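Colleague: In the part that follows, the structures are each spelled out as structure tokens.
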Structure 1
Amino acid sequence: MAGRLNEKVALVTGGGSGIGRASALAYAKEGARVVVADVNVERGQDTVRAIESAGGQALFVRADVSKRADVEAMINTTVESYGQLDCAFNNAGIEGAVGTPIADYPEDSWDKVMDINLKGVWLCMKYELAQMLKQGSGTIVNTASVAGLVGGPFGSAYYASKHGVVGLTKAGAIEYGKSGIRVNAVCPGVIRTEMADRLINDNQQIESAVTSLHPLGRLGTPEEVAHMVVWLSSDDASFVTGQAMAVDGGFVAQ
């Protein structure tokens with residue numbers, strides 16, 4: 001495989017499914033060697049097999065991004081295996097207690113969402129940036145959400161964590177731009193993933209209501225987000241940093 005990321009090394013957290021899996025495959029299609037990280041071993045290894053079946057090169061690392069030791073080991077394995085880290089996609093995340101108002105939101109659920117969605121991105125950036133500073137270059141893309149650009153009801157931890165990811169992305173872009181490192185975020189609308197399936201729960205009324213929030217009249221696909229991730233990671237986006245790029249079918253335009 002050869003393309004915009006030929007000879008690059010790309011790391012994807014949450015790479016076992018959904019947007020992470022689609023992005024890992026897209027990175028490989030563009031010529032990158034890919035490190036797939038996930039807490040789900042079977043799914044992560046399945047993504048690696050899919051990349052290898054298509055002629056690409058990949059390896060799997062089990063990592064819980066909320067744990068410092070796991071993240072540090074993930075970066076060390078990447079560099080020990082491939083010698084460098086050029087593109088990082090910090091995508092792992094959970095939705096938390098959807099449908100629960102702030103006054104009733106469980107503290108343990110709040111902490112878990114923050115640990116994975118926000119602390120996890122920060123930990124990944126911390127160790128990714130250390131390696132990229134040694135190299136003098138690199139790109140980081142974080143998964144935020146339209147929930148990081150607008151507010152909404154009954155998912156306070158998710159909204160707060162994704163707003164935090166947008167702020168962290170901007171801070172990283174400002175701090176490390178002169179070091180040759182670009183940091184951006186993707187902000188998906190509702191994408192057809194298992195997370196969306198849990199939200200919709202086979203309820204046609206809910207699906208119609210969620211779909212109506214998108215002026216394009218449909219939900220997005222993981223591959224559509226992956227295209228943006230790859231673009232932000234490539235030299236095609238060489239003057240783009242500190243941006244929260246909506247991939248949302250017009251959700252935030254309303």
Structure 2
Amino acid sequence: MARIISVCNQKGGVGKTTTAVNLGAYLASQGKYVLLVDLDSQANATVGLGVQIGADTPTVYHALVNDQNPHTALHKTSLFGYDIMPASQVLAGATVELVGMAEREYRLRNVLAHVRNNYDYILVDCPPSLGLLTVNALAASDRVLIPVQCEYYALEGLGQLMRTIELVRNGVNRDLQVLGVLLTMYDKRNQLARGVLNEVRKNFPGRVFEAVVPRNISMAEAPSFGKTILQFDPTSKGAKAYRELANEILRLS
């Protein structure tokens with residue numbers, strides 16, 4: 001049965017999708033069967049993995065809102081053992097549609113229950129908000145991975161997210177745990193970035209991954225080719241960071 005990990009941060013632009021896509025690639029490269037669930041209506045993870053979505057293509061929206069068989073929404077990527085449940089722009093309306101539904105916080109958990117036994121890991125790429133879709137992701141998950149950009153407001157946003165996770169734990173998923181905080185977009189030449197790294201590690205001891213993701217041109221370019229960093233530039237510093245992250249998570253499992 002898969003371990004379900006939400007990659008979550010209410011702020012945009014922190015490397016959340018980049019982390020979900022590339023972590024999945026390196027877990028798959030270690031022989032694990034991985035499903036990435038794209039829960040963001042921007043569908044960046046879907047595009048970044050080179051998956052083409054047509055008007056009639058089943059997506060996570062159809063499984064979540066229309067009760068369509070989740071297996072019809074599974075799509076293979078170009079990496080062996082790595083599947084995706086894609087998103088499209090119609091997912092933007094799901095929050096409104098879910099409001100009146102019974103057990104609205106548990107819709108994703110019920111969807112993933114149908115496919116969970118087919119994978120070792122299920123990664124959920126959450127939208128950049130703390131709305132109903134993110135609550136669904138947290139309610140369905142065993143663990144939360146939190147990417148945090150090395151910038152000034154990082155600690156403030158991280159504290160808010162930790163409080164939300166605690167509310168979800170008390171209200172809908174008592175087994176939810178923080179897997180770790182991942183520092184992203186790190187530039188060792190930048191004094192502020194070094195300061196943020198030290199502050200996060202001081203304030204969240206034992207909860208920060210050793211792997212640190214640097215600013216890296218190759219990682220910015222890879223999605224435009226529909227490739228992970230493993231496929232696009234496996235010798236880059238970004239690739240090394242996500243390989244190290246995958247190995248840390250495998251040791252924790």
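Just so it is clear, none of the values below were taken in a lab; they were calculated from the coordinates. Since we're looking at a predicted model, the values are computed, not measured. Cβ atoms are built from the backbone, for glycine too; each structure is taken alone.
Colleague: Supply the structure label, taken from 1, 2, corresponding to Cα extents along the principal axes in Å, for residues 85-172 alone with the calculated value 47, 24, 17.
Modeller: Working: 1: 47, 24, 17; 2: 40, 32, 30.
Only structure 1 yields this read-out.
Colleague: Rank structures 1, 2 by relative contact order in percent (Cα under 8 Å, 6 or more apart) and report only the one at the top, that is, the highest. The partial results should precede the final answer.
Modeller: Details: 1: 19; 2: 26.
If we compare relative contact order in percent (Cα under 8 Å, 6 or more apart) over 1, 2, the biggest value is for 2.
Colleague: If we compute mean count of other Cβ atoms within 10 Å over residues 157-164 for structures 1, 2, which one ends up with the highest value?
Modeller: Details: 1: 22.6; 2: 16.1.
The structure with the largest value is 1.
Colleague: From which structure (1, 2) was helix-only ellipticity at 222 nm (-39500 (n - 2.57) for each DSSP H run of 4 or more, over all residues; to 500) calculated, if the value obtained is -13500?
Modeller: On the way: 1: -13500; 2: -11500.
It was calculated from structure 1.
Colleague: Now a separate question. Among the shown structures 1, 2, from which was the value 3.4 of distance in nm of label points 7 Å out along Cα→Cβ at positions 37 and 197 calculated?
Modeller: On the way: 1: 2.6; 2: 3.4.
This figure was derived from 2.
Colleague: Let me ask something additional. Which of 1, 2 yields 4, 23, 31, 22, 14, 5, 1 for P(r) over Cα pairs in 5 Å bins from 0, in percent, for residues 13-76 alone, as computed?
Modeller: On the way: 1: 4, 23, 31, 22, 14, 5, 1; 2: 4, 16, 26, 24, 18, 10, 2.
This value belongs to structure 1.
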